[in-house]
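**Student:** Below are structures written as structure tokens.
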Structure P
Amino acid sequence: MQQTLAFGWDQGRDAWAVYNIVNGEHSLKGPRTGVGDFYLGPAYFYILAPFYILANMDPMGAVYFNISATAITFFIIFYVTKKILGNRAGLFATILFASCAYIVFNNRVPWNVSLLPGAAYFIFYCTFKIYQGDKKWYAPLLFLIGFLFHIHFTVIFILPIIGYLLLITKNKKANLKAFLLCLPLFAIWFIPMVIFDALHYNDNYYRFRGFLTDYTMGLHLQFLVHRLSDNFIQVSALFQKPVSDFAKYLVPLLFIAAIFTEKIKRVKSLLLLIPPWYIVPLIGFSLYKGPISDYYFFINQPLSILMVVYLSERLLRKKSTIINILVLTLWIAYVFSNIKIISEKPKGSKTLSDQKESVRSTIAAHDKVEYNEGNINSYLYFIETLKSNGNK
């Protein structure tokens, strides 16, 4: 793993934060957002801590966490897709998640957003079960949404989706009661942030207010159309060019057309449940005038997989030998073409091994690396120096 990835600003920040926590400096604030400069909750740093301890504070601890998080996401991808579409679809979804070069490259990066796809997909499954009439799923739903406020700010888009869910459920009064009863499971996650602001003169509140002032604007149709291309980036990312250029629109359109003729009532409910996961971020980012990155849409990555898998599943249901051979041939070609990309070693970019070697050379030359929150070399220098002095 050390030969396939480099540690950037986020990983350097995380390493210092975890080191401080392990050494008794407990934190009430978590990762700082790249845009807006406000803080999320601290849960991610505390989750990382045991992995750093197991790695003797080596930053490879973050990689071990990432492997664990991705393994859990594998299970969620299979489990949720299986429950909605069946075993075969669950297998196809897992194969796609495991072999897509874009997803694999992103999953190699040890960062807080690694938790987004799996958690968001399970949240979607909770909404699916609630729509089916099972109100006990409000507990994990609200608990996970609260947790994600410690992971990434895009979780804010899930809140309107829950409001929409309450509107489309059949027994609205009973659903609202179940929602309110479970609301403390959501609110409990904000205790550290509230305490932090109380101790620091509402620092995070003013940071967030500044973000709203600097980066939000009114809704403009032209800009909404501009954001439409970004909105389906997780669909296009599943494919290689030139297919990706038209797949981001073709897949959603084919999915809607196919689901309209779906005869299984449980599956047809996807027509109501999936669109808000794309519509809400589209409107939200149309009100945001700052830059956006592809991982801002990680919450709908699993749903993009679900749509592709559903289309394959519908074709296989026809039980036509020719169609079956064609679909399976395309899947085999997809897997092998992506594995070829994944297997290529990175060229010209530094890896964690290179970063460690660079720091060791600096120490051997009796030079120093000054502290920098986002520079992993400064953390590596600190840890190597401690080890050379006989400290743990």
Structure Q
Amino acid sequence: MKIVVLGGCGIQGRTAIYDLSRSTRVKHIICADICLDNMKQIEVMADMSKVTAVQLDITDSKSLENVIAQGDVVIDLLPCDYVETICMAGIKVGVSVVNTNYGHFIQSMDNQAKEASIALLPQCGFDPGIDLILYGYAYKYFDQLHTINSYCGGFPEASACDNPINYKIGWTWAGVVDTICKEAKLIKNGQIVNIIDQKSDLSDNIHKIKFPGLGTMEAIPNGDAVIFTDMLGITADIHETGRYSLRWPGWNDFWQPLHYFGFLDETPIPGLSPSISPFQFLVNIMEPQLQYKDKEKDVIALLNIFEGLVDGKQKQMTTRMYLERDLKTGLTAMSLGVGCAVSIIAQMIAGNEIEEKGVLSPMFHVPYEPFTQELAKRGISIDVEVETK
């Protein structure tokens, strides 16, 4: 199989290429990016006999189509601004596309993807991605689901916490800060709760949770949890659902005053030259100070709690995943969680283990057992515990 990786020189892209190069099923990998300066970081760990580097400007539609046409599947690891452009190119040349972004951008492309006989499969990273595959597993296990709470985070191990927010960058810093302002939707006591104004509403919905080996973490509402119960067709039965970011204690205490005083506002400040917003200033001044040192580890943690009925009995299913940075390759835990997941799913499409066409979802279309078996081969395990309440 031949796989095209768009954004292949980025943090997640390098990990995906590393994983693909280790697969006996993958014969050719095209690493496409606008800048190829980071190819040296790929060369030291990947089987480069399989890799071809291509410089690509994503806004050049003809070049994009020519590159995509060379693969059996495309892995898109570029920012969400390009999702529709890449999916339309995939439809035009008849090549399936897998990405790690949320899927609402491309739902309208379902009929076009089916007519082109391709799959468009978004949300195939760590979060969203692995968490949603677990949603699908729980949905099949329970006769009726009443609770779905998902906790997910990437942060430094305790020994690397040497700044006031106990955080370092394993993703994009602008993206992390942006989530602090993002609206959220939960269900509590069977009622939908919209968190619109994070300044006033957020603190009331933050709680603490214990994660084995880590201790007590802050859980901060993050995004729309109801959209997934809607997709599963079970919102009417849900008593409680939420999606939460995990952070070390003190995170909210740091950000709430900054948010209150407008430091997360993206409106340019009048009179400044060059024009810059408080958000941009905050991102630019903090980003260089929040980098991991060579021997420091980031960790990712995922905890899903499902409750409902099985054969008339109240059951709770708890799923956990924990992963640390690989110091041998230097690959971060976050990039491994994202890169390995998207690599496995792309190979499943290319190998016809996922045969459906159209706009798909990891909740319904990524087979749980084969996927988790592939994760386990990479040293990534998911613990599942079920107990009767």
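All of the numbers you see were taken from the coordinates with simple rules; none came from a lab. Computed from a predicted model, the values in this text were never measured in an experiment. Cβ atoms are built from the backbone, for glycine too; each structure is taken alone.
**Student:** When mean count of other Cβ atoms within 10 Å over residues 45-52 is compared over structures P, Q, which one is greatest?
**Tutor:** Comparing P, Q, the top value of mean count of other Cβ atoms within 10 Å over residues 45-52 belongs to P.
**Student:** Quick one: helix-only ellipticity at 222 nm (-39500 (n - 2.57) for each DSSP H run of 4 or more, over all residues; to 500) came out at -21500 when computed from one of P, Q, so which one is it?
**Tutor:** P
**Student:** If we compute distance in nm of label points 7 Å out along Cα→Cβ at positions 69 and 141 for structures P, Q, which one ends up with the highest value?
**Tutor:** Sorting by distance in nm of label points 7 Å out along Cα→Cβ at positions 69 and 141 in descending order puts Q first.
**Student:** Have a look at P, Q and say which one yields 20 for relative contact order in percent (Cα under 8 Å, 6 or more apart), as calculated. Please report the intermediate quantities before stating the final value.
**Tutor:** Details: P: 25; Q: 20.
Derived from Q, not from the others.
**Student:** Given structures P, Q, which gives the highest value for distance in nm of label points 7 Å out along Cα→Cβ at positions 29 and 357?
**Tutor:** Biggest value here belongs to P.
**Student:** A further question follows. Here Rg/Rh (Cα atoms, Kirkwood Rh) has been calculated and equals 0.96, so which of P, Q was it run on?
**Tutor:** Q
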